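Asker: Next up: some structures, all given as structure tokens.
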Structure P
Amino acid sequence: MGETVFFLGTRFDSQSIEEAEHHILSEMQSRFKYVITPNVHHMVALLEDPAKMEHLYRGAWRVFCDSRVLSRLAWLSGVRLAVVPGSDLTARLIARAAERGLRVAVIGPTSEACATLESRYRGLRIALHTPPMGFISSEPEVSRCIEFVVATQAPLTFLAVGMPQQEILAYQLANHPQARGVGLCIGASIDFLTGAQRRAPIWVQKAGFEWLHRLLSNPRRLASRYLIECPRIFYLMWTKRREG
């Protein structure tokens with residue numbers, strides 16, 4: 001099942017992407033469980049507001065490190081943290097679902113995005129629910145999302161509504177007795193698969209500079225995240241080290 005390691009007080013499942021894919025595909029018929037793939041931005045949010053976030057991570061079936069930067073910070077602390085990029089894992093699972101002709105549930109994107117995804121992955125069948133902005137603060141809207149997943153009974157559910165909304169929804173689904181399959185909190189992964197956003201070249205990803213590529217591609221939206229919020233990880237690591 002792979003090794004479990006801890007970094008900054010958080011459990012991570014240290015598996016290869018092939019192992020992650022295999023275990024997810026083998027659990028698709030069981031009671032709903034969810035996978036999260038935190039990066040530096042997610043870890044900053046978790047460390048700064050543990051009361052809001054910690055139980056979402058504890059409730060996850062698998063927690064995979066999405067970020068080579070986060071993996072290297074862990075290495076500096078003596079922790080070996082395998083990287084399983086959420087976008088790559090999503091692409092592999094979408095491809096497997098298409099090969100098997102599976103119907104998957106997707107929450108978040110537009111119908112146009114899902115139509116593009118179906119055209120690129122022949123055999124894929126998508127059941128879509130697009131909640132309104134701010135839905136997570138509305139109990140009726142959250143209930144509609146849960147009812148959609150329960151009614152669909154899809155083996156794979158992709159939650160693409162941003163952090164922490166997708167993790168909050170996944171946690172509630174995991175506590176619903178009639179929800180089935182595996183849910184993945186995937187952020188912008190579908191945008192990469194449809195071409196709405198372009199990922200960095202492989203060599204840039206491996207060098208650990210995918211964040212810079214994303215920043216340069218959309219500086220107005222991402223400058224605060226990458227230049228102000230994410231660098232706080234260094235202070236938070238220092239604080240954790242002092243506490244430990």
Structure Q
Amino acid sequence: MTLDTSFLLASLAAMLVGLSKGGLPTIGMLGVPILSLVMPPLQAVVLLLPIYVISDVVSVWLYRKHFSAINLKILVPAGIFGIFIGWLTASYTSVAATKLLIGGIGVGFCLNTWLRKAPVMPRGTDLPRGIFWGTLAGFTSFISHAGAPPFQVYVLPQRLPKMEFAGTATLLFAVLNAVKIVPYQLLQPYSMADLKQASVMIPAALLGTVAGAYLTKKIADVWFYRCVQVGLFLISLKLIYDAATAWGLTWPAL
């Protein structure tokens with residue numbers, strides 16, 4: 001690919017990360033697949049971490065008054081534990097298997113929600129479930145920046161106000177992204193070339209963060225949650241597709 005193509009794809013990936021940090025969840029997970037078109041997937045994962053961290057600074061300020069404290073008290077320690085597990089098992093973990101697991105959970109959750117006939121009352125916080133899904137969110141966030149589906153499976157049934165939902169996700173992953181810096185540096189140290197390449201992506205990420213927060217405020221609650229569910233479903237299908245492709249499965253031509 002040409003330099004211009006690489007720059008455009010990198011800017012698009014950073015913009016999507018920014019939009020997700022601004023409150024539009026799941027779409028930031030497309031950043032790694034997009035960057036993987038022009039670089040190895042592991043390099044894409046490592047390169048995007050500074051973009052996540054810088055976007056977090058803006059998003060934390062934007063959502064500093066909107067979050068669920070009780071959820072964060074459960075999810076933050078669990079997520080950090082999940083990162084620790086991811087770091088310990090990094091050399092043994094199959095990224096494809098992790099994607100298949102998370103994709104299957106996401107698809108199953110969405111289908112169960114959409115096909116259920118009887119209305120379901122909002123579910124409150126739950127310590128055992130929160131620890132499980134928070135740990136899984138931290139683990140998958142460390143492996144491939146794919147922590148959103150486990151988080152959403154746990155938090156969506158609570159039916160939080162949209163700003164509180166977005167703020168809780170923002171603050172949780174801001175903490176987890178900061179925690180990931182040292183383990184990532186230990187696994188694959190950043191070079192000056194990596195940091196220089198990441199710096200080019202910062203303007204698009206910051207623009208996306210502000211735009212994401214603006215759109216989140218403007219979208220009606222019912223449509224916000226519909227978009228979250230559809231986004232979760234599509235991203236989950238993409239994860240399953242990536243896993244199957246990694247295992248050598250071929251797809252019929254359309």
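Nothing in this text is a laboratory measurement; each read-out follows from the coordinates by a stated rule. Just so it is clear, the model here is predicted, and its values are computed rather than measured. Cβ atoms are built from the backbone, for glycine too; each structure is taken alone.
Asker: Match the computed value 39 of relative contact order in percent (Cα under 8 Å, 6 or more apart) to one of the structures P, Q, and report its label.
Answerer: On the way: P: 23; Q: 39.
Derived from the structure labelled Q.
Asker: Here's a follow-up. A value of 3.7 was derived for distance in nm of label points 7 Å out along Cα→Cβ at positions 50 and 74; which structure in P, Q was it taken from?
Answerer: On the way: P: 1.9; Q: 3.7.
Answer for the origin of the read-out: Q.
Asker: Hey, helix-only ellipticity at 222 nm (-39500 (n - 2.57) for each DSSP H run of 4 or more, over all residues; to 500) derived from one of P, Q reads -14500; which structure?
Answerer: Working: P: -14500; Q: -26000.
Only structure P yields this read-out.
Asker: Computing mean count of other Cβ atoms within 10 Å over residues 98-105 gives 20.9 for which of P, Q? Display every interim value, and only then the final one.
Answerer: Numbers: P: 16.6; Q: 20.9.
It must be structure Q, since only it matches.
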